[in-house]
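Next come the structures, one after another.
Read-outs throughout are calculated quantities, based only on the coordinates presented, and are distinct from any laboratory measurement. These numbers were taken from a predicted model, which means no experiment stands behind them. Cβ atoms are built from the backbone, for glycine too; each structure is taken alone.
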Structure I
Amino acid sequence: MALTSIKTSGDKIEIVNQLLLPHTTEFIEIDTIEQAHDAIKSMKIRGAPAIASLAALTVASHLSRALQADPAPEWLSSPQLLDPYITAQLDFLYTARPTAVNLGAATRRLKHTLRTGVEQGKDASAIAQDLIQEGREIDAEDVSRNKRMSKWGGEWLIEQVKAKGKSPESLNVMTVCNTGSLATSGYGTALGLITYLHETRKLSRAFFTQSTPYHQGSRLTALELLTLKIPATMLCDSMVGSLFQHNDIHAVVVGADRIARNGDTANKVGTYNAAVLASRHNIPFIVVAPVSTVDLDIADGTAIPIEQRPALEARLVRGAVYPFTLNAQGVKEQATVMVTPEDLEGVYNPSFDVTPAELISAIVTEKGVAVKADGASGFDLSSIV
């Protein structure tokens, strides 16, 4: 069974606290928009599609509960009061993690539904119902599109390997960060492609970086691959070049938090390093992400805002105490330790870097695969958006 980042039952929303994985699986109930904002900002939930789903589902749940309340909140008494109230909530949610364009796309979709309802003269309750339906659809559509893009990307890679006169029956693929079910509503993007290759018996081994300083690879991707029983090997971020020198790696596949119009891609910091090394070793570098990740409003990666995380996060490591110790509930004890000098002041801690389109071989969405025209440094994404 695959892991899941979000569980819903009616208006009840629960998320797995990814800060405690892989040693403790704890689901947290999200009852308010403020709790959703905190969960996204603190990275209890992360992954561009997953945080968009949580934001949309939380707004839907908030509205559903308001419709059932007696008395109903004042902001639900008219479209004129509903409009500014919901707009402010959506704007607040967007501030949680601004680099991930999926979150902005989800809030824009809900704003469009809100404006349409007001312009059509619907009453506040009818507009709220429309928003509830739209919010739940944003979440529901994620799994099916992930499976489509994984198949598109997997088949494209198989054809590339065949074109080089090699057998596509035993592929080695490397990935960065975590892009599976924990980062989405299910199946995953780049990790979904790896899963597709495994399911079709084309995969020999998946390689994944630790993805420091937050260790999404060693904590989360490792857990997902073990759960799916996919043969896998972890490597430190600084070992990518060595891996490429001494192993036959057929592709690097990564997700994206934002893709500019020319194909420049923001993803977990360390992705750019992997792309440079892949280019040096003539290894295809594939970006797998939903259409909602493509931001056609920005020409290139220079316009992508890069989130700077708190310096303390890069100085701390959390995990299970080793040798393992169980608490009274039979759960492994965890601890947070500082790995730097206490008085260290200078810390550079961007959450993302931008990989230039010229280093990317293909960009895959649920609508297909885009490649660059001969001699072009950037992509024409019109066919896959």
Structure II
Amino acid sequence: MSEKRRILVCGGGNGAHCLSALAASKDNLDVHVLTLYQDEAERWAKHVENENMKLTITKQDGTQYDIFSKPSLITKDAAKAMSGVEIVFLVVPAFAHAQYFTAIAPHLQPNTLIVGLPGQAGFELQCRHIIGDKASSCTIAATESLPFACRIVEFGRHARILGLKDSLGMSALKGKACQLSFPVVETIQGILGEYPKLELLKNYIAINLMADANVHPPMMYGRWGNWDGKPLKEEPLFYQGVDDRQADLLSKVSEELLAAAKAIEQKRKDVDMSEVIHLFDWYKIHYPDQITDKSSLKMAMRTNKAYDGLVHPMVKTNEGYVPNFNYRYTSEDVPFGMVVMKGIADLAGVPTPAMDEILAWGQQKLGKEYIVGSKLIGKDIGLARAPQSFGMTSVDELFDI
């Protein structure tokens, strides 16, 4: 039997539970877990001391099966967690990435693969900044989203994968001195299983410009920018409730991102940014059978069956429903999304009036300052993940690593 490959799963939430149990069920893997949140590691380790975790998986055809496994180590000690590790998976929200990068950095060995599952915009920039010189001997990969819908049934004991995605885009940024002993895509695919099918994308900056954050903040601002503060009687539809103002904002943001991609290609003839496309085209490609009216971006979103019944993030009060501006559509997708996109566009020399308007509103709702006028010089820019947050001043710095 070949020697086991050791991987580290960072996190203690839904995704981390499912990934660690899934990976631990593979004969060729030894799984460590690092969770820095309160007493999660101690509680989780105690639960699996004398019994395996249960993972219930719902397959593509709707059938279910259970697997029983457990990590060999669950700890809050980064030095112990990183011992002998070749692949690190970060399965935590974007706001927690920095904490984990900082914890693992002193213990990173050359030729390690670091995977954001998912990464979200600015993941690679922040990782490279925090791990410093070690970035040149690591490969940093990031997926577009979690590979599955999942939840914890009982902490440390039972988790459930509710559905697997068919496909999942992933970028990989290889350090100049990195020599992995294994192929990136095939190895991660082997850990995840048959689905979702991983698709390696051309470059990480293109993926940063196509993140979900080009949709959520414009939708939130378009709906609530002129809100009078009065509670609503019911929760409004999100995608299927899109109006002309929201559609116009979404289209303008898309045009700014396309302009940034083209400007980058002009500055860097060796870079292919063709994966940056207009949001309307993206919907037509990804939901060809679910959309019944493809006449415009607005109608494509309103008639997308995949979005049936999805509503705005709301909080119920005694008077009715009010918007939740602390939901990830703003709290994550502004500092770890649209601020990053704006920053890349700035380096490319492309003006972004639509993004500037949205960010001015979004930062006010979050009580932060990332942008002043049209410049990313706010006092809280260091808390975001734009290239400027890490002192970058040119497009070349995004690619020459």
Structure III
Amino acid sequence: MSKNRLLIHNKSDKPDNIVLKQNQIVERCLEIEGQLPSFMRDFFLYLKSGVALSTRLAYLEDIFFFCRYLIHSSSLSQASSTTEISIEEFSHIAAKDINRFLGDYCSRYTMENEEYTKIVENHNRSLARKKSSLSVLFKFLYRDEIISKNITDGFNPIRLPKPQPDAIKKLEIDEVAKMLDIIETGSVFTEKEKIYWQKTKLRDKAIIVLFITYGLRVSELQQLNVSSFNFNRGDFRIYRKRGKEVLMPLNKTCERVIKEYIKDERPLDSILEDYDKDALFLSIQNKRMTIRAIRNLVKKYTSLALGTSRDSGYSPHKLRATAATSLIQQGFSIYDVQNLLDHDNVTTTQLYAAHKKDVKREIVKNFEWLDEEQ
């Protein structure tokens, strides 16, 4: 029996595509919860009301991964499936068991299927996230008296490298100019590649300009609709992490490239499916572009600007860094840039400001009033 078509009855201010995306995440959360032990039910309610939707999914995926480890790769549970893990078995888990899971198993493990064996290696940032997920779970179970001990104090620390300004990957101003020129002229493409470029150059230019102007996250750009833009008021609406709805002002460049794309290249609504009629950025197949397609597009153009291989091209997040450093170099305060880019902590923004300090140091170094001999 085929599944019924999903209809959206939307009485909120959110566009349908945002509601549908959130529903997909909720469905995935419910699917994972159905594969976890029943004694975690109250914990699921806590996640539902206490954390952002994307965080809820991340926690559930990590906990499900840990439960699979318990039954397949450890002697801590005799259960044959993750739903059968008992509270008694969970009560006997000690901090040293979590430390072994994180430090020994998670750092490198294999995943096998009929076609291949995949080696998975996690860096400390991934391990820290798994540790955080398990800490939240075990603290909740202790707080609700489901287990008798709080073992989280015994979890080994996971040292994360301090971000260094010199390690930030971004495009320099001349590289941005080269990238925009490539999109405008198609000069580096073969005759065969130009056929595709001619069909998407206005779309591609609008995507890149939005990235380097606003430092948008890829999900924020992918979710944009035609109705997100109010050209009369000179702004557009985006949905950020934790469901924040934000109005962004339009400058003349962004307004021009968006209007050119909509007027001269974007397919007419009459040939689009209902679900895609409002989507701003469309694929050749006239569907809303996927996050993966946008990432590939950015990697393509940045690799051409950098003169490197496609695999070495930059991700959209590197264009976010490009926007941040460019704004600070133009003299905007780190607090203004923090607000524009939606950084939770200003110390993140300060990393980009370090580049401006280097410029000042170089200027002063080469501007001496007195000779050394004096």
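Table for the structure above
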{"quantity": "Label whose coordinates, when mean count of other Cβ atoms within 10 Å over residues 19-26 is calculated, return 24.1 (choices I, II, III)", "calculated": "II"}
{"quantity": "For helix-only ellipticity at 222 nm (-39500 (n - 2.57) for each DSSP H run of 4 or more, over all residues; to 500) computed as -12000, the structure of I, II, III it came from", "calculated": "I"}
{"quantity": "Given 21.3, 67 for Rg and Dmax of the Cα atoms in Å, calculated: source structure among I, II, III", "calculated": "II"}
